1. Match the computed value -4500 of helix-only ellipticity at 222 nm (-39500 (n - 2.57) for each DSSP H run of 4 or more, over all residues; to 500) to one of the structures I, II, and report its label.
2. A value of 30, 17, 16 was computed for Cα extents along the principal axes in Å, for residues 46-93 alone; which of I, II is the source structure?
3. I, II: which one has FRET efficiency 1/(1 + (r/R0)^6) of positions 6 and 62 (r between Cβ atoms, R0 = 25 Å, to 0.05), as calculated, at 0.70?
4. Once relative contact order in percent (Cα under 8 Å, 6 or more apart) is calculated for all of I, II, which comes out largest?
5. When distance in nm of label points 7 Å out along Cα→Cβ at positions 38 and 142 is compared over structures I, II, which one is greatest?
6. Output the label of whichever structure in I, II has the greatest value of mean count of other Cβ atoms within 10 Å over residues 102-109.
7. State the single structure among I, II that was used to calculate Cα extents along the principal axes in Å, for residues 14-77 alone, giving 28, 25, 18.
Structure I
C-alpha cells in the first residue's frame, strides 16, 4: 500500500525541511534549481550509509550537470548531523520527522518483516526540474549501481 501516488510530471508539493547545514530547505528555496532527493529509511545502517557515501562521492559530477543533491529520512537533525560527521558526507541531509514530505512523494509504504505488517520508508530517488516538476522517480531503489544509473539518466536529459 502506497500512502500517496506521485508520477513524473507532477508538481512538487510545498515543504519545509531543516538541513544538516542548519538552513531551511523549501519548495521556494530550490525554485529555479534542478534537485535530486534520495529518500532513505534510516541513518547509520549499511545500505543507507553506502547510498549517502555514493551520492557524496559523485556530488561534484551532479554539480557539473547543475543538480543539487539532498538526502532525506525521518531521522532527527541531531541524528543526521552525527551520521554526516561520522562519514564526512558532502551532501546535505534533510530531516522529515513528521514524514509529511516522504508520504507526499509516495515513499511511505506498507512493509512486511517476520510476518508483521508496518508502515515504513521505501528507498526512493526523485529528480526535480528547475520548474518544480518531478522529472523522474526511482522506486524500490537497490543501492549498488544506483548513483551511476541516476547520473547516466541525467546526462541523457541535458
Structure II
C-alpha cells in the first residue's frame, strides 16, 4: 500500500470538512469544494482579492500542485496555478476529484461546490505504484489496480474489485 497516497487522501478529507464546516469560501452554504484538489489550497473567499495572500490553504502546496487536472485558476475564485509553482506529482501520485456519484450524477452543482465529494489518487507510472485509491465523504479509503483517474464512484465497491484500506 502506498501510505503517502492514502495519507494525502485523509488530508483532503480534513480539508473538505474544514471547508464545509467553516464556510471557507464565504458563500453562506455548508458545502464541499468538488471541482479540484488545487482549489483546496488556492480558492479565495468571496469578497477578497483573488491573489496568493487570500488563498484558503487547506492543503499543502505539494498536494495542490499534484492535482491531475493541472488547473489554471478560475476567474474570481481561485488564484492561478503560478501562485504555488509548477505541476508535480506527490511521491509518484496525482490527485483528482471524482466527477460523478454511483448513479452518474455530478458532484459539482455547477459552481465547484457539492453536498458530497469523492477523490482519487493514482500513480503516474508503474514504478510509482500499482493501485489507484479512492475516498468519498464517508472517509473510507479503497484501492484497486486501475490505470488513470476514476470518473464515477463505484456502485458496488467490493463487486467491482475495490479493496478497503484499513
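Bear in mind that the values in this text are calculations on the coordinates, not laboratory data. Keep in mind that what you see is a predicted model, and the values were worked out from it rather than measured. Cβ atoms are built from the backbone, for glycine too; each structure is taken alone.
1. Values: I: -8500; II: -4500.
It must be structure II, since only it matches.
2. Values: I: 30, 17, 16; II: 36, 17, 14.
That value comes from structure I.
3. Numbers: I: 0.70; II: 0.95.
Considering all the candidates, the number was obtained from I.
4. On the way: I: 33; II: 20.
Structure I comes out on top.
5. Details: I: 1.6; II: 2.8.
Biggest value here belongs to II.
6. Values: I: 22.8; II: 13.6.
Structure I gives the largest value of mean count of other Cβ atoms within 10 Å over residues 102-109 among I, II.
7. Values: I: 34, 27, 18; II: 28, 25, 18.
Label of the originating structure: II.
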